[in-house]
Structure 1
Amino acid sequence: MKKKILISIVALIVLIGSPYAYIQYKLRSVQKNVTEYLTTDGNISKNDIVYNKRVFANLKGNKNWMVAIKLKNDNKTYYYYIDNKNIILESYSENGKEHVLNKIINK
């Protein structure tokens, strides 16, 4: 009886924990790759990034996993995602208004 209860508890933890772990993995991966690209190929200093947050966007496909970047001396907040190994600037917001671009930035 104790063995069945223990197996049920472990199965429940795995069922609940797996989706959470997957979401965190995807968000961290996008954040790491976008930040790495911007600070190397994008010629942006890590010190110029004042806001670097993972965003679960609730959109279709890879747009679900985004990162929001805000730079010093820039009023815009930029939203990036990764699709087919391309880093894409999905949009930016400025003064509460969103501008959708869907522009590949790492060709």
Structure 2
Amino acid sequence: MAEISDAIAMIKKAESDAEQLIIDSESQSKDLIAESKVNAEEIISQAKQAAEEEAKNTVFDAEDKAKVEAESIAKKSDEDVAAIKNAAMANVDEAASVIVKNIL
């Protein structure tokens, strides 16, 4: 009889240990899931921040390139205007001479 009582006690102990193992496993599982969610949110946040920073840098680079190009175009335009003005001024004396000869 003692053997059956010991066997039943061992079975009950094994059942209790199994139930506790299930509870512990569920708790650990929930903790791992929560930790994974936090890590995922942090990774997503970092990725968004990096993407926003890269986008800002791309915009700044494009603006800098546009400014350099605009300055180059403005400088070329100023040079072209000056060249046209000089060419026109060179013709002013000749045109004045023609006008004076025609009037006189």
Structure 3
Amino acid sequence: MLMTTSADFMDIGTDLKRFFNRYSEQRRLALYQALMRELVSMRAQSKDAKSVDEMNTLKHQFKGICRYLVLDFDAPIDAIQTREKLFCAVDSIYTQVVAIKDEL
């Protein structure tokens, strides 16, 4: 799947809730905060990525986050070729994580 806007990435709200609900409330909040720090950092870095190496590093990091969250996005992430598309993918996940905060 080629991603051109953050809306093009899959809806993962249910998957995120399932992931966080495996943990106690205290642990959920700590995991949520750590995930948000990572996604905020990745959003900023993906806007400024200037080289293929930077892109590959960010894609690898993004893949790791998705795998940790038990999201199978390897193929869509591998297909990302521009920093704009990488930003859109990261932004999509970020937006969906923000959206579930009150449900944790």
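Each reported figure results from applying straightforward, stated rules to the coordinates on display, with no laboratory input. Since we're looking at a predicted model, the values are computed, not measured. Cβ atoms are built from the backbone, for glycine too; each structure is taken alone.
Out of 1, 2, 3, which structure matches -13500 when helix-only ellipticity at 222 nm (-39500 (n - 2.57) for each DSSP H run of 4 or more, over all residues; to 500) is calculated? Here the read-out was taken from 1.
Where does the value 0.00 come from, among 1, 2, 3, when FRET efficiency 1/(1 + (r/R0)^6) of positions 26 and 58 (r between Cβ atoms, R0 = 25 Å, to 0.05) is the thing being computed? Here the read-out was taken from 2. Here volume of the Cα convex hull per residue in Å³, for residues 18-81 alone is compared for structures 1, 2, 3. The highest value is that of 1. Determine which structure produced the value 44.3, 152 for Rg and Dmax of the Cα atoms in Å, calculated from the coordinates; the candidates are 1, 2, 3. Label of the originating structure: 2.
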